[in-house]
Structure P
Amino acid sequence: MMTEQHLLPSGLPRIERVQMQGIVKRFPGVLANDRIDFDVGAGEIHALLGENGAGKSTLMKVLYGLYQPDEGQVLLDGKPIEVHSPTDSIDYGISMIHQHFMLVQNITVAENVALGLRSTREPRLDLDVVSARIRELSAKYGLQVDPQAVISKLAVGERQRVEIIKALYRGAALLILDEPTAVLTPQEVEDVFVIFRQMAAEGHALIFISHKLDEIFALTDRVTVLRDGRVVGTRLTSEVTKKELANMMVGREVSLERYRPPVEVGEARLRLHHVNAVNEDNHPILKEVSFEVRSGEIVGVAGVSGNGQKPLAECIAGLQRVQSGQLYLEGRELTNLSPAAMFKAGLSYIPEERMHDGVIKDFSVAENMILQDYIHPPFSRGIFLNFRYIAEHAQKLISDFNVKTPSRETPVKNLSGGNIQKLILARELARRPRLLIAAQPTRGVDIGATEYIHAQLLEQRGQGLATLLISEDLDEIKALSDRIIVLFNGEIMGIVDNDEVTVQELGLMMAGERRAPVI
């Protein structure tokens, strides 16, 4: 893929090769990077893969100048360089697009791009010059970005394009992409992949961080796998399989297949009838939402982040007020009851924000196992807690759900994200619910914990549990759901049979470009 020229089409110098040699980065009690060697060349898209805590982000933050290595060096075209800050990295032609967009919401695209850069007409601004260059880049790469648009008015996919424009404007010869597709529809993913491939073809070097194996194979030339802060191996993407990569990440055999055995679907456990809700500014966030979830069924809710998924979960859990409409659980109307009343009626809830809404981080594992039930026997005797029973209960759940913790007395904040999620799952399923709301149950969770959580959800489905699965990961929705609800701007675009809908069709519905019948 390399060419003889040493300039990018923009006229800026290109980077032939960046090498990271023997990188060591320590934090108190943690060896995050353990003598890592990594390299990427011009015209190459190199994937960096690994579970949470494997060291990917730390390594890239070293390259971008956010962290300083304790040992090792970075070489640019064979010459050692020192990167003390992101300003240094940008000067070397290295830029980074973060998973969470670094954009100021209430100013324009041009103003965001110009932030931190010297004006050509100081002390006056040169936003006209910036806007003209943005239009050039937009036309060249098919990015379709209006320089005068205010960021808050842009859709998620448009904001991603602004981040790419920012990097190109600053002359990025090497672009670090940290989970760049996490909040995009399938069509937006393909659009941005076209841009990345074009950049590589023109001589840019790209480092692509993603946990989605399909994306790794669709886009990249090589893949390096990290585990426990070390390089497990680097392979040509064309010469490795998904299963091999998954096993390299986890260090054991991993099942990537999710088999949904046929089950007998029973009565409707949850029913929403024309539910509407508004936010604190009185703007609609749910519009005429009607559906049901039956026993023995997993109903998935798909949609781009911010299209009503969280309000939907919170309305059902009693955390968000329903403005109009009715909510029924096993035939009883429970609209706008308190969370405690909903839990008593048979609801269990895995919240989207586990550290904020799911656990009390300074409490122990055992204490977090009984957050809803501590006032009820056998966890308490009158006004006193039954500590022996609590300990036995926690120990059993730790064992049954494979929660890796030094002890049941360990503060939850010391556990990994995957083990915190397994703790929440254990607590909610141990309550033997009639209905489970699982909101983003594997967000930020490594492939091993994801495998376990998926298996538990399918096992509970087989035992007759009704589950509403809310996820922004379409692979997860497709793997687990019997039927799929698609939300766009708080409105149902369709309810479809999972086995009869394609990812592309779901993507069009998620973008609000297509409606489907409700089944």
Structure Q
Amino acid sequence: MYPKKELAQLVIAACDQFNIDTVVISPGSRSAPLTIGFSNHKDFKTISIVDERCAAFFALGIAQQIKKPVAVLCTSGSALLNYYPAIAEAFYSNIPLVIISADRPKHLIDIGDGQTIRQENVFENHILFSANLIENPKLKTQNIYLIVEALKTSVSEQGPVHINVPFDEPLYETVDVLEKFHLPPASISPLGNSNIDYSFFTDIWNKAKKKIILVGVSYPDEQINQLINFYVNDTSVLILTETTSNLSHKNIVDSIDQLIFSLNEDQFKDLKPDILITFGGMIISKRVKQFLRNHQPKHHWNIDQNKATNTFFCLTEFIKQKPIDFFRSFNPNTKKIESNYQQKWLTFRDHKRIKHQEYLNNIEHSDFKVFEQVIDSIPENSQLQISNSSIIRYAQLFSINKRIAVYCNRGTSGIDGSTSTAIGAAFESKKQTIFISGDLSFFYDSNALWNKHIPVDFRIILINNSGGGIFKIIPGPSTTNAIKYFETPHCLTARHLCEMYGFEYQVASSTENLNSSLKGFYEISEKPKILEIFTPSAKNDLILKEYFNYIK
């Protein structure tokens, strides 16, 4: 059973040709031709998620894992707008999503017809390509071009595209056989610049005695790990990585804020590099941003196959290439320079690490102490998904086992879809997925649990401090008389959500019973589990602030 609508058949055929094999569908009538077609086609895995916002983030989590486009499909009207947060995240995180929306024909727009909005180009500020189709057999060639161009763009540029498909009634007519279309080949030209003058960069590099390689969000990749670790024995190079970089070595600084939080002006001047190389996604550390904006290197080279990121306002060269390709060609021509730069700052880092552990050994139950216990408990060869706000910032203060893959939605840094993304990733991944979330992020996205595709080994660790703890940590909110509007205090728990959605529920509220709860938490079970950890809202910020004073 396939849709009679030619336009629906065109979209389905093109998605099949571009090897899109997963479609996340939200219910609706206007999208019936596409829903019928995708769900009856042998080459597509179709998943039903009711809430469109959750559906889009769920698809984003799948795309994050498979590194190729995943399609989401919805009906007309406001349903489409609920995709926007995930689209923005995909846009800034370079994650390929194909947004397919059903629509009314143009003659039914703005005349008072129900479930109708202006859908054409609705995401224009955060979309790589918009294909606005027209239901007219005479325009088949134009429609084919638009669909193919959208799909090519999503694959080649790794980001979101929108295909808007208008259907007039009737919507439910079917045929037994799909039409054969002559579509252009799904060949994708690689992005990037193959004519890079590497000698230009190595000539500069080989003369500098103070160099920093800073890595933001990056997916696990042993090849890039080896290419970057090539520099750990060069004493003139200091490698700074964030928790989300998925890079590791004993001579890498993986907790940037530990290192630079308490530096004075003279130390910042001494740390200032001659050359800064950056690659990967968004940088979390506000302190490293402030440092490099106030103490700008003479040369800043940003490497990315898609677009330049001038985070520190001093970009001198944008290298449009995959980082792995750049370093493969660049590394063999570099020379080690004798310098005390790396060792000096690694010694300083080691001192901070000792102070870090001393402090943790002597603090009471709190968000910070909980993080130490939780991070140490994560099983090897699992996947760790982390929510935004204070949770990812706490994670930045710890070294995480290199055999654990780490992910976080840092494109827009929003709390709105972290749980849905983690569930999508868990659905696709062969590894056990553990999701650490704050309470506001979790409750905000609680519809994520309305999903029958959650693996039984999925685990949520919910740190509940009864409000938005980050607004006590960052300067500003607590100096106003409107703190309750920033912090949003509450008395909610996850217990009843677990009962409603079929999760096993555990609770901890002290260092001792948390250790006990974690012992069997990751073991095989018949249901997914949530461990809710209550921490003292009045003490968490004080303990963290005292930490930074202690490690000075």
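One of P, Q was used to compute Kirkwood radius over Cα pairs in Å, for residues 201-272 alone, and the answer was 13.3. Which one was it? Each step should come with its number before you reach the end.
Numbers: P: 15.3; Q: 13.3.
Going through each structure in turn, the value belongs to Q.
Where does the value 1.2 come from, among P, Q, when distance in nm of label points 7 Å out along Cα→Cβ at positions 281 and 385 is the thing being computed? Answer by label: Q. When FRET efficiency 1/(1 + (r/R0)^6) of positions 73 and 161 (r between Cβ atoms, R0 = 41 Å, to 0.05) is computed across structures P, Q, the figure 0.75 traces back to P. Look at distance in nm of label points 7 Å out along Cα→Cβ at positions 249 and 337 for each of P, Q: the largest one is in P.
None of the figures in this text is laboratory data; all of them are computed from the coordinates on show. These numbers were taken from a predicted model, which means no experiment stands behind them. Cβ atoms are built from the backbone, for glycine too; each structure is taken alone.
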